[in-house]
Structure I
Amino acid sequence: MEFIHETNRIYTKDEAGNVIAEITFPQTAPGVYTIDHTLVDPCLQGQGIAGQLVQAAVEEIGRRGGKVEATCSYAVRWLEKQQG
């Protein structure tokens, strides 16, 4: 699956052009990016797509030298698993 990267958003679309998976991570303070939204269409659930999106966002934020925070419940749990 190919993800499309924008400034504070990573997503993918289906053949019809509909967004079927997405993560957003706005800059909420200087150097701080907060993952605030993760969406995976039911047709993709159970395939690890949400985890791939969070991983991609974390990598992008790291490339920017930023700090990762999260308010999205999925991202919070994902980050806790990575730390612990």
Structure II
Amino acid sequence: MNGSDVLDIARDAIGVLLVVAGPAMGVALVVGLVIALLQALTQIQEMTLTFVPKIIAIFLSLLIFLPFMGDAMGGLMTRLSDRIVNGGL
């Protein structure tokens, strides 16, 4: 195993990390912006108002995107296993 193999594995793992974390982070961003806009328009400055909807939205997005995330992580494991079997590591 040389440096290019390590970089290929790291690049693949970071790509999968972004694909897996992206939907939940996107939902959190959108919900946070909507709540911030709502708070600015109504001048309600309640701290729990920002956290509770985000937590619920992230939980629901994880339930929706879980099969997609599992496929992405399973594909990474399959590619790593193939490299091990074929002597790439």
Structure III
Amino acid sequence: MVDLDLLNGTSFENLQDFLYFVINYAITISAVVAVVSLILSGFRYMLSFGDDKKIKAATSSLIYSLVGLVLVFIAPTVIKFVINTILAA
């Protein structure tokens, strides 16, 4: 069994609540980073002034930002499934 003495004195009742807190915090930060990256990619695209290399770099950066944002929104479902499967057993 897992020693939960570390969680005594906190607002967490069990390890599952603590993991949900940490994961939600990480997902929030990841979402902010993805949105900032998306905005910066848009600025890079607008400021490319027709240069094909800059447009290509901005487009790929924009695609990677969108993929990252999609992964950030899919991650909680996968993580909650894994936590419930492992910790509920």
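All of the numbers you see were taken from the coordinates with simple rules; none came from a lab. Just so it is clear, the model here is predicted, and its values are computed rather than measured.
Here helix-only ellipticity at 222 nm (-39500 (n - 2.57) for each DSSP H run of 4 or more, over all residues; to 500) was calculated and came to -10000; which of the structures I, II, III was it taken from? Only one of I, II, III returns -10000 for helix-only ellipticity at 222 nm (-39500 (n - 2.57) for each DSSP H run of 4 or more, over all residues; to 500), namely I. Ranked by relative contact order in percent (Cα under 8 Å, 6 or more apart), structures I, II, III are led by II, which has the greatest value.
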